[in-house]
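The structures come next, written out as structure tokens.
Since every read-out is calculated from the coordinates, none of them should be taken as a lab result. All of these numbers come straight from a predicted model, not from anything done at the bench.
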Structure P
Amino acid sequence: MADALVINGLSKRFGGLRAVQDVSFTVKENETVALIGPNGAGKTTSFHLITGFHRPDTGSVMAFGREIVGLKPHDICALGLARTFQVAKPFGAMTVLSNVMTGAFLRSKNNAVAREKAREAIEFVGLSAKEQTAAKDLTTIDQRRLEMARALATEPKLLLLDEVMAGLNPAEIDQAVALVGKLSGRGLTIVIVEHVMRAIMAVAKHIVVLDHGQKIAEGSPKEIVENPEVIRAYLGSYVHPPAGGAGA
């Protein structure tokens with residue numbers, strides 16, 4: 001498989017804080033890669049650097065063979081990289097359909113075309129019955145579905161998902177896992193940041209682990225859960241659950 005995303009030596013400092021330090025990893029086309037680590041590890045900052053919301057101090061981001069450091073977020077999105085955010089922020093007073101059309105307008109300014117593309121994305125994520133509902137009236141999981149639909153409406157080749165399962169109950173997590181599987185089955189390349197380890201183990205074929213802004217490990221799910229450094233830094237409660245229930 002060809003490389004969809006190549007991160008090389010990515011670093012970012014905010015004042016005295018080294019948020020990301022010399023991070024490198026590669027994502028193959030049609031692969032689902034997880035980016036995991038404790039809070040403050042640099043995961044969301046890495047997403048910001050990849051998608052142009054912050055400019056790295058040093059390092060390179062190659063998407064489908066093109067250097068994208070220095071491009072604006074909307075230009076990066078136009079190249080086929082779309083993302084969701086850790087906290088869903090839809091246009092609350094607008095309907096689901098109108099929200100998703102804002103993504104579709106990236107490819108076409110024609111209202112009819114954008115509406116059709118938006119409805120395709122809404123149907124894909126399972127929100128067709130709520131397309132006329134105001135975004136502010138959606139449940140947490142449906143707001144996350146809406147964010148995915150809006151990203152899909154931009155017609156991405158690579159989708160970055162930032163904690164789309166945060167705050168969901170177990171049944172909703174199962175639904176979200178199934179949706180990520182559908183996205184992968186559609187041929188999308190996916191990079192996912194998530195703390196719900198059972199979900200990560202279900203969807204990711206390759207995992208990159210960050211701690212204090214540095215990459216401490218990468219490999220298959222089996223390699224990661226057996227890595228002593230990863231267990232120490234992050235996975236202790238997942239690999240060795242306390243009595244009375246698993247921690248994730």
Structure Q
Amino acid sequence: MTLPRLDAVRPATRRPVTGAVLVLHGGRPDGYEAADGLRLPFLRMVPFAHAVAAAGARRGVDTVLLRYRHRGWNAPDLDPVQDARWALRALRRRHGDVPVVLVGHSMGARAALRVGGDDGVVGVAALAPWIERDEPYAHLADRTVLIAHGDRERMTSPQASRWFAGEVATVSDRVARFEVLGDGHAMLRRAAAWHALVTGFALGALGLEPLPEPVAKAMAAGDPDGLAVPLEDR
């Protein structure tokens with residue numbers, strides 16, 4: 001039987017763990033092939049995990065990458081959602097009731113948003129999220145949510161993520177959405193800006209440092225101004 005797996009990220013924390021960041025990679029609508037670590041959706045998230053770990057390890061943050069059992073979303077089973085909940089249980093067994101931030105890309109962002117209301121989750125960073133029009137959002141009440149989408153996106157819908165951000169903003173006043181100008185689904189052209197945004201958000205949502213000023217301003221602005229913010233280079 002194929003099982004999900006948590007991969008530790010270096011540098012690992014050597015301090016008492018104060019929080020955790022769970023990184024969820026992308027996938028495809030359907031597919032029961034193994035989601036091994038050599039596939040591009042997984043490899044795409046490795047630099048994000050390393051960026052968070054480099055900034056968070058000395059603050060007691062445990063950063064882990066989840067490898068799903070299968071490559072697909074596989075409705076109605078929603079395999080990555082099941083795997084994300086397995087990972088949250090594993091983190092609770094490992095560290096107790098520390099706060100957790102989820103960072104997901106594409107299908108992984110959709111899974112992160114689906115479990116964003118679960119116990120222990122304090123924040124969700126959804127990058128180029130795959131969003132459908134019936135996507136649930138009420139469970140994200142009072143969560144800290146960051147959504148980012150490139151303006152050259154061809155795989156998932158920036159319009160859908162803008163709609164979804166507006167829905168979440170009706171149940172939480174801590175929602176921001178950024179438009180990464182000049183970049184697309186692979187998040188490669190402005191990789192440093194993506195990494196800085198996610199790292200600052202994760203540490204801020206965990207309460208280890210203030211949220212980055214652009215994120216805090218976007219959340220204060222609310223809908224509409226805070227949900228279509230051009231991402232500046234830092």
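Taking percent of Cα pairs over 19 Å apart, for residues 48-119 alone as the criterion, the highest value among P, Q goes to P.
Source structure of the calculated read-out (P(r) over Cα pairs in 10 Å bins from 0, in percent, 8, 31, 36, 21, 5, 0) within P, Q: P. Assuming 25 is relative contact order in percent (Cα under 8 Å, 6 or more apart) as calculated from a single structure, say which of P, Q it is. It was calculated from structure P.
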